[in-house]
Structure P
Amino acid sequence: MDINQTMSAIFLIAVLILILPNFLSTNNKLKEFLRNLSIWAIITSVIIVIMYFIIR
């Protein structure tokens, strides 16, 4: 792992630590939590697929 990948991983973990508590507290109902989690999964999947085609 080079320094760019390490720094990116650290920044992603830091953002996750900052966002996760508020995300969990606002999604106290299971149905709402699963809906929001699925929206985030779709957004993340689209970004990963776009990045895969750009890098390839």
Structure Q
Amino acid sequence: MERDPVCNMMADPKTCKYVSDYKGKKYYFCAPGCKKAFELSPEKYLKEKPAK
């Protein structure tokens, strides 16, 4: 399972319909809206999250 970088839900790479390639890495999304948001601003979602 892979984590959707937009909403943090889990997506199964074997069955996932929503996939985007960015800088040579595949990212998997739970829904088309998450994929679209990521593709509009990928760096926003890939920034390291601050530790809690």
Structure R
Amino acid sequence: MFRRFIADESAIGTVEMILILVVLIGLVIIFKTQLTDLVNKIFKTITERSNKI
């Protein structure tokens, strides 16, 4: 029974997903201002170029 418990890897996918989400959230928190500036610049460029069309 103990060997089956050790060999069972069904929860590894869940743990990996949680760790990936934690890392992504951490990166967003760390680079929040840079990401906001980048998105604002992209939307500003899109708006300016769409007005020329």
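From P, Q, R, which structure was helix-only ellipticity at 222 nm (-39500 (n - 2.57) for each DSSP H run of 4 or more, over all residues; to 500) = -28500 calculated on?
Working: P: -31500; Q: -6500; R: -28500.
Of the structures listed, the value fits R.
Give the label, chosen from P, Q, R, of the structure having the highest value of mean projected area of the Cα convex hull in nm². Show your work: numbers first, answer last.
Working: P: 4.7; Q: 3.8; R: 5.8.
Ranking P, Q, R on mean projected area of the Cα convex hull in nm², first place is R.
Every number here is computed from the coordinates shown, using simple stated rules; none is lab data. For clarity, every value in this text was computed on a predicted model and none was experimentally measured.
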